[in-house]
Structure P
Amino acid sequence: MQLTELVEVMDSWLGNREVPDYPGAHNGLQVANSGSVTRVAAAVDASLPVIEAAVAAGADLLIVHHGLFWQGVQPIVDARYHKLKAAFDGGLAIYSSHIPLDIHPQLGNNVQLARALGMTDAEPFFDFKGILLGQTAEMEGTCAELREKLAEVVGGPVHLCPGGGAAAGRVGIITGGAGSEVEAIAKCGINTFITGEGPHWSFPLAQECGINVLYAGHYATETSGVQALARELEAHFDLPWEFLDHPTGL
């Protein structure tokens, strides 16, 4: 496959040009290669170990959720130099999609997590710059049961702030680092909020707002979107792919 064709297809699927995001996201193609793609790697972060692993795996396209430029303009020295050199030397193109991949109605991190938890009737919620960022649905059962299921889905521990009572109630999901939004989430009528991580003060604030929060890990809640996108490329273009798991524990 030609890289330019794949980039055009992914940009169209994800709506990278239309979806608002943080300045450092730079959604889309971040590093080009010689022009062709025969094997795809998917990962959460465009870190040096991930780039090296992608090259070692024979990939010529790496799809990530968190790209190369989160810190803005930086000198190309030290690890930043080695990341780019490894990609250039290995013929590795790098493609990143952040919020567009979070909110996608089929491939997105939020909808993928909602489906895995059995939220079959989930719908978008929570306005962010004119888009709806998360997924929400009423759920039967207790918050403790939901926590147990969530831990099974993400494959790791889930930290609970028990601020909203025993019932799961109306559940909202925004993957990644949305814990700082607990007050606004509570105003949306959410009883139990699932996210990846939050600042320290989000815990006592959640208790004051009367909302349960399940912190399931920033990394752990955002592994599914890049995999879903890679599977879609395989289905359409018969491109083999693999997921490069490099957890941060955060």
Structure Q
Amino acid sequence: MKKVDISLLILFPILAFLITIFCKTNLFTSVFLFFGVSSVYLIIRNKKIFLKSFYFSFLLSIPLSLFFDTLAALDKSWIVPHSIFPFRFFGLATVEVYTLGFLWVLLTVLFYEHFLEKTKKEKIVDRGMRYLHIICAVLTLIVLIAWLFNSVEMLTVPYIYFWFSVILTCLLVIFLYFYPKLLQKFILAGIYFFFVTFLLEIAALHNGQWIFPGTHYIGFVEIFKYKFPIEEFVFWMMLCTPIVLAFYEFFDDDRK
């Protein structure tokens, strides 16, 4: 069944890509096609991993989206120009941004638990999660306080995408230094999600679902006439999945 599972998880994003391109779907629909369908399938296949994966994904993705995507929008590093919803959080980030963050992290953890984890930890919430609670609370408070005092613009950080990438990549390197046995599993998960996020990137750019209107990038990559920042290619497509899994292993799993 694992062979069937991985075959379907390769097929689903290909179908999502084709539907997004030819049906010109909106971003909300595309996000569900790329990440939601596969997540639902893995939950049906392995119900035991749902609660733990959901709790961690919600806790990590929402505060990080609130913090990073707000700062990215201020710096014009990454913008979703159109939304099916009539409002934006703090006038900047759309609902689609938070949906993308949550479903992507959820699928990442579900995939990791289903295919790559051999030792199963029964506890839904590890005691290490209390530290992640604190980190997420601090990031949330920074944005909320700035918004309450009508000073969100003060959070503008030039080259935020680059600096955010560097900081999290350094944390990944430190984590793997102490837990090198996890490298192989992180690489395997990273290969799959590079495939998924690359397809989503091309589809989203083709449909104008997101844009990169800023000037604070270290450079650009151009593939099939589609142009996007080096940070997007290296950080989100290649490194973000191992980074999420490092957070997951450190705060909510057994580091094995």
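Here, each number is a calculation from the coordinates, and none is a lab measurement. Model, not experiment: these values are computed from the prediction. Cβ atoms are built from the backbone, for glycine too; each structure is taken alone.
Here are the numbers for the structure shown:
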| quantity | calculated |
| --- | --- |
| Origin of the derived value -10000 (helix-only ellipticity at 222 nm (-39500 (n - 2.57) for each DSSP H run of 4 or more, over all residues; to 500); candidates P, Q) | P |
| Cα Rg over 2.2 N^0.38 Å derived as 1.03 - corresponding label from P, Q | P |
| Given 21.4 for mean count of other Cβ atoms within 10 Å over residues 100-107, calculated: source structure among P, Q | P |
| Structures P, Q, by distance in nm of label points 7 Å out along Cα→Cβ at positions 68 and 220: label with the highest value | P |
| Structure from which 20 was derived, relative contact order in percent (Cα under 8 Å, 6 or more apart), options P, Q | P |
| Which entry (P, Q) yields the derived value 1.01 for Rg/Rh (Cα atoms, Kirkwood Rh), for residues 20-163 alone | Q |
| Top of P, Q by mean count of other Cβ atoms within 10 Å over residues 92-99, largest first | P |
| Structure (P, Q) behind the derived value 14.4 of Kirkwood radius over Cα pairs in Å, for residues 116-235 alone | P |
